[in-house]
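A.B. asks: Have a look at these structures, which come just after this line.
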Structure I
Amino acid sequence: MNLTSEILSQQPDNVLERLRRADQFWSALREGKLDPAEVVSNSKTEIQQTDTDIVICGGTLGILLGATLQQRGWSVTLIERGILRGREQEWNISRHELQTFIDLELLTEAELQKAIATEYNPARVSFKAGSEVWVKDVLNIGVDPIYLLEQLKQKFLQAGGKLLENTAFKSATVHPDGVEVETGEQTIKTRLLIDAMGHFSPIIKQARNGAKPDAVCMVVGSCGSGFPENNTGDLIYSFTPIINHCQYFWEAFPAKDGRTTYMFSYLDADPARPSLEDFMEEYLRLLPEYQGVELEKLEFKRFLFGFFPAYKDSPIKLPFNRILPVGDSAGGQSPVSFGGFGAMIRHLKRLTQGVDEALTLDRLNNQDLALLQPYQPNISVTWLFQQTMSVEVGKEVNPEQINNLMNGVFAVMDRLGDDVLKPFLQDVIQFAPLAKTLPLVNPKLVLPLLPQIGIVSLVSWLVHYFNLALYSGLYRGGKLAQPLVKLSPTQKYYYQRWLDAWKYGSGGDYEKTD
């Protein structure tokens, strides 16, 4: 019996069984055997009358947007296939990002403070044989999902929102004047359907026609007690060379139930990639060395595992009118991040305002809604970073290649200071910091990677890099010109969407903190 079977079989909630079910899905994805069902169809007939303005499918993160839109006076119906309840494991975020809850009047200051379960400082960035970089106030807040979602759920209901729990999305029919959403138990007629069902939403699987992801971030981890006392965290850490064509990165931080540790790696979806169970086995093998503790001394409270797909064709442009993907469904997260909560919070103000205006002006065709999920060059440039941190199956490379590169890059950013380092660690790429960093990285670390990257990827990156500079200039100019231009309400809708695209696409939404 291996470590994974031995330890996980002793855990409650059928953890080992759930891991193996997830592995079956991961295997089918790698082998291209996920046949998408047709869940969305079109009809030329009108539905005449709707039951609600908005239906949101997927409550865990959909409640964030649903609560803000309901408070703005729109009637929102939220569909959740289970019970709308947060998970036990905290969501990590930076403190200044939580201001969004106050700005949108979703939480009071007291409620927000109560939602914070843990806080630590500082956090470490380090790679094998390199120096340690320490930063403060970056992703160091642990938010309690159970408390947070319960507060938002109650405020949503108090504002008149309708919540349908234990109700799964089955299909949708798009009409010229609305969408009929089928749950199997009832049909709901709505003006707009918002898909917040995540990476593997049936709507998105249909739109992507079963295409394999271009990249995957595989993650396994646990939370437990018995670790040596440590009030610091790791944002990204490595202490091993490339193993099995994987560079293992680690993350750790204090949690309310002890200490949480993750091991993750950037991969493609090649059929030869390791299973989640194999990856968990490596995690348990290396965890004692990473944290300086024997496995027998640890009391595991829960295990975590999963994989996050990423597509270069993102954010996805749906061919359907009146359907808007948000969060992980849209695929707009960076291929080097986990997406989810932090990405949703970052875009919550923009999405709330955009959906509000789209409904007011009835700009609900697929082209107008696509403006709410625009191309972002600061996300697209990170595809090159993902490639440099991964290794193709069967390709022989220097086992320390990735560690050497990461040490070189972060040494430069550390010298340049927090204005360069902190945005990057929070997945916000800006042109000026990137332009300062790249020329200072030792060419000897970069040149060996060029054959791995390839000319097509390099040219594509240069286009995104140029657009990052362009968007930075357009945002500054567009913001200055905005009060000087007289526009109709519809023209204002388009202008604001372009301004948002330039702002977020250049990292202009990042707020510097002391």
Structure II
Amino acid sequence: MNRNLVQKKISEKENEWDIVIIGGGATGLGCAVDASSRGYKTLLLEQVDFSKGTSSRSTKLVHGGVRYLQQGDVSLVFEALKERGLMFKNAPHLVTNQSFIIPTYDFWGGPFYTVGLKVYDLMAGKLGLGPSMHLSREEAIEALPTVEQEGLTGGVIYQDGQFDDSRMAISLAQTAVDYGGTVMNYCKVTGLIKEGELICGVNAVDQESGEKYSIKSKVVINATGVFADEIIQLDEPGKKDLITPSQGIHIVLDKSFLPSEHAIMVPHTSDGRVMFAVPWHNHVVVGTTDTLIDKHALEPVALDSEIDFVLETAGQYLVKQPTRKDVLSVFAGLRPLAKPEDEQKATKEISRGHKILISVSGLITIVGGKWTTYRRMAEDTIEKAIMLGGLPERNCVTQHLPIHGFRMDIDPYTDPMAPYGLDKEKIMAIGEEEKLLSGFLSEKLHIYKAQVAWAVRKEMARTVEDVLARRTRVLFLDARESLRIAPDVAEIMAVELGENKEWKTKQLKAFEEIAKNYYFDK
């Protein structure tokens, strides 16, 4: 993942790619892994940083979707449970088993959820993570010491998955590169090249240098999530929008609010959604909301009403009522939901299934979906690309393809460096061999100075935000701590990138501007 080499590669005019993918989130990166592992000449272009948008702002769950079962979307649950099992097998350093408890406060809740979750277990088949079980009131309190005990009748425990979303995204980018693919961040597609009526490439501009590229390709895939309509407008100006963006927010609290290895799942909040409180990186992530948004942005901001709703709902199930002063970080993400036929549908009722659309000119657009099904979405998309581009037929190999860093002997529960997998030792070696990069940047969050150098050298990190939001998760875990260590990050990056004092000043100002939306003034 050397950006200078990639620049040279894509500036060669006579170079023709088999597949160009626009968008570096879960779907686009999944497509890049699928295409490159089949041996196609693959290029992925991302306008900002990999997983900058929706794909770094999830609830951090790899799940079949208990809620979709409740809505009767059985085929999506089957698909998601199968994909959940494959993610566990292909990325054990990134995906872990997480037990969830549904606390019940009425006499029928226990049996009702027990039966529903038994169906969930059966649907997972051989890829199941363990059986669900009913808990007595005493067992529920023992498992969740800080759960609200008034009116508690018991609980139901079931198993699902958890992961670090943006670390998964970076690992997918590295996997694509491992198989001969090419990826580039901060490179915005500005137009589609056509021969007659058919698309044969893209125009793009390097957001750092301003250099323009004209890139030829047999197939172009639009995997830009909430920005999909903008690419479609380049192809068919005036076409009706396909995406309904819905905002979901999460707050991050100290572990003391849920000092348990179990997560809480609330199956029915006052607005009819599911809410989770999940242990993550020694903190607790609580969310989410479902708010229809008119405009989409690269850096969505949590609304006051959403923050109040999450805090209030969390307080109904926890002994200690969280307030704004307890929030270490708050982040918002936009779901790229495929617009339903029925305009009256509430966003929570819109299917999380994916749709693949092919325009008259040959632009392939993939919309909808969710992190858990990223691999299946990519497989379906590349199958269409092979047919459309007249590419030699080759079977998909991603069902059993280890993700970059694959490692069985590392425990994500106890080792903060687990998401790096096999690269962990190389990062630790940097700290041992280079004096200026030894030791912690943040002992509180277990972040090493060497991780910053590694992010620049091996993971295409270009900005302070790239490092603090996505290569490490500091901004998402504790926004104030991210601001404290930002000058040290800028210092290390400036040395690695050969940048000057002016660059550092600009970077810190830009990061402060973004970080101010992740915390509240006390």
Structure III
Amino acid sequence: MGRNIVVDRERIKVQQVIAEENTTINVMRTIELPCKVRKIVDVVADIVELSAEILPNKVVVKGALHKQIFYIEEGEDVVKEFTVMREEFTDFVHMDGVRPGMDAMLNAQIADINVSPGQGGFPTKTVSQNAVLSINVKVVKLVQIDVVTDVRGPGITPIKERFSVEHVIGEDEKQVTVSQEVMLPRPARKIYDVDAVCRDLKTEIVDDRVFVKGVLHKQIFFVDTHHDTVHGATFDEEFSVVIEIPGARPGMDVFTRCKVEFCEANLIHEHKHHEHSMKVKQTCILQVFVKVTELKRLNIVIDVEGARAIKKRIRVENIIDRKCRQENVSATLEADQQVKKARNLHATLRNVKHEQIENKVVVKGTVHVQGYYIDCSLDHLLRETNANIPFTTFVHFDGVKRNTMVDVDTRIEYTDLKVDGEPCKTKNLRAIVIIEVCVRAFKLEDIEVVVDIEDRPRPPKPTARPTVCPPTLEPTVCPPSGFIDYTIQPGDTLFRIAMSFQDRIPGLTWQQILAANPGINPNNLRIGQVIRIPCVVGKG
């Protein structure tokens, strides 16, 4: 008769990590400006339409740069703006083991961007650009598995390890149409092109739903009625969408992305015989994707004494912890003219880097701000000023060391611009930016988890030979030092090493191995590292 064995299970859906790589892409272009310029004031760029295509052992990365160049024309002092429509780029990363059907997660940022004059220097109509993109590519496979969390019964002893994993609650995507009527700054004969990107995505979870809000930043390029020259006008429109995710609850983590699938703009002619108009109807279709995850802390059974354990090997990120903090960054901007009124502030993060020290993750970077204001001239012109504001912050993590693996996510949470002083008696503006910094510390581990128990005992271990040590060892089983040297192999843990020595050193525990090797990190064993295995007295 079978024994009365009780098995506790929990179903988890995790992202099994297949491979992860970092790559750098250089986007070099020659750009023709609409006039001769004497100075480049600033360059603002965003990475848009980032996507990946997975081939066998290779990931193709595609995307585009959306760029605005701020310049001063030869013979003038007013800052003007020139928008560069999509600069597409394509590159690939070799990654062993990846296959079509898996999911590629991309994290990209502009590490550096530089625009310099062509041959001969300023003034010039031709400038050269070099943008350096830093892209992290992680390929995962969604795995649903019932793990054993406890086993009870006569003669049964479960062996457990504690893991924290990101359990996927659900994911989905939804299309949303954003339509708006706007007025151009001058009459247009026809629409030349329209460009749009999603910005400032924010999410909120209520039970079983995710609310996504953002701003659709649009550039409409049109042909002027009188001069047949192409001009650009910028419009921002807020949008929101609700996506159903059963099981989603407040406090869970949300990953979201937004892609502009289609965008058009058409002139609205209010009179039949007029060939020009200033009114435009613009329509864009967005594809919004969300994934909701929850951090689960589990004591997972990895082996069972006294019964047959059915196991499955998975490669997952064992999450140490995830923490966020806000950092207030502010600075005084000096304008070119007296300031009447502050309009708005646009901020982007650049050159964000991080490093781990004992129990802390230090994050450094630059907040690039553009302040728009109304001057005190009779025409009340809209002008722009900009600055780079460095910041340094940290997130406290107990147990984090220099070699701990971390992911850092930063975003602009809030911006504000104020006149610093009395209007029309000051050139100063006060820029205020709140940054959210989130850090996830983890260990990438190959683990064998127990998924089921067979109700029959393990076969007895082979009878030990008279000599426990291999013939190549010295006649004495335990060397004079009292220790046996062992070289760490891929996939080793102290528990597995202790189990592999049971035939030679019965009763050996991983705690005894740890005590014999002061200073080693049991959670970060290095392949090729040599450790000492103690010969337990009376057992060797």
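A.B. asks: Given that FRET efficiency 1/(1 + (r/R0)^6) of positions 113 and 161 (r between Cβ atoms, R0 = 25 Å, to 0.05), derived from a single structure, equals 0.85, which label among I, II, III identifies that structure?
C.D. replies: On the way: I: 0.50; II: 0.85; III: 0.05.
Among I, II, III, the structure yielding 0.85 for FRET efficiency 1/(1 + (r/R0)^6) of positions 113 and 161 (r between Cβ atoms, R0 = 25 Å, to 0.05) is II.
A.B. asks: Something else: Any idea which of I, II, III comes out highest on distance in nm of label points 7 Å out along Cα→Cβ at positions 65 and 153? Don't jump to the answer; show the numbers that get you there.
C.D. replies: On the way: I: 2.1; II: 2.9; III: 6.3.
The maximum falls on structure III.
Computed from the coordinates by the stated procedures, all read-outs in this text should not be read as laboratory data. Just so it is clear, the structure is predicted and the values come from calculations on it, not from any experiment. Cβ atoms are built from the backbone, for glycine too; each structure is taken alone.
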